Structure P
């Protein structure tokens, strides 16, 4: 006997990821220096909540990302709903932190009329600050974020792409070029967290 699930069966029974609603505020100086981040996050844990209810822990832990942010406040709530169960899925709470942070930085860059790469570069944690414990309790051992960002900017030809954007808009070209910029720092050696979630007996 052989059984193959249908797409419908898969969609109503397989666990999924993300499912957060985020309300975010960021304080900045006029030169683009970030002074604070405040967020309220709601986690849809789905029906029969398991690890999904806990994922906001990781969102909070990485809410500072790769930036020097002196003050971070993140309050979160998890709720059981009638959706399929939320579980650890390719990052488990951490990509949500990156999406939250990078989106609000893009909004800030637009409002302050600062280049998206430049506003990020001004706020990156400098190499001499490592090792570092962030204000949300994540331990960072080492990093050269500005060096990595500069290299990506060079390889991608970012400056030429930016220069081409207004030219394409002015000419009414059918094909426009959108440019997305994002940084991310991940968690490794999370043994203490793993031990907390899945204790060995």
Structure Q
């Protein structure tokens, strides 16, 4: 079915199928409540951001403010270690995926290796992979070797490949090749070796 047919079928079921309608309404209501709770929970972050001149209605919308990163990163890091719902932590961590986070590498690394929160660890790995440079190469290698860091290590394979190959042709690729049969990172390693983009 195309999109128009899917929507028409949904409308028909909403009109004719009371059980389906009740499920959809319950789902929509629960989603609205989770969204309300997350909006309420993130108010302390938004107040602190406003205090440094960054007015935003949600941490998820920070990307819409050009050049907010350098000022926002310290605030985001201070809140990332607090007790927030996962949805809010996800938003904070996603906002850290900015090149300006590079200046806070040591703090990112410490939080990444010490947190027990899976959402926080995932978002920190994504942020570090986005801002990693040659100076961080040994850290990237140490992350990949640390099995305790789990699946989040996958984020570091592409920067290892890119940076390693710039350091010396084939260096990064050799490391990726050595991980091709790894039970956690093997699929991504093979995708990199085959020249495929992420999620292909």
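Computed quantities for the displayed model
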quantity: Answer label among P, Q for the case where log10 I(q)/I(0) by the Debye sum over Cα atoms at q = 0.32 Å⁻¹, for residues 37-84 alone, calculated from the coordinates, equals -1.45; calculated: Q
quantity: Structure responsible for -11000, with helix-only ellipticity at 222 nm (-39500 (n - 2.57) for each DSSP H run of 4 or more, over all residues; to 500) calculated and labels P, Q on offer; calculated: P
quantity: Answer label among P, Q for the case where semi-axes √(5λ) of the Cα gyration tensor in Å, calculated from the coordinates, equals 36, 26, 15; calculated: Q
quantity: When relative contact order in percent (Cα under 8 Å, 6 or more apart) is computed for each of P, Q, the largest belongs to; calculated: P
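We did not get these values from a lab; they are worked out from the coordinates using the rules stated. Predicted model, so just to flag it, every value in this text is computed and none were measured.
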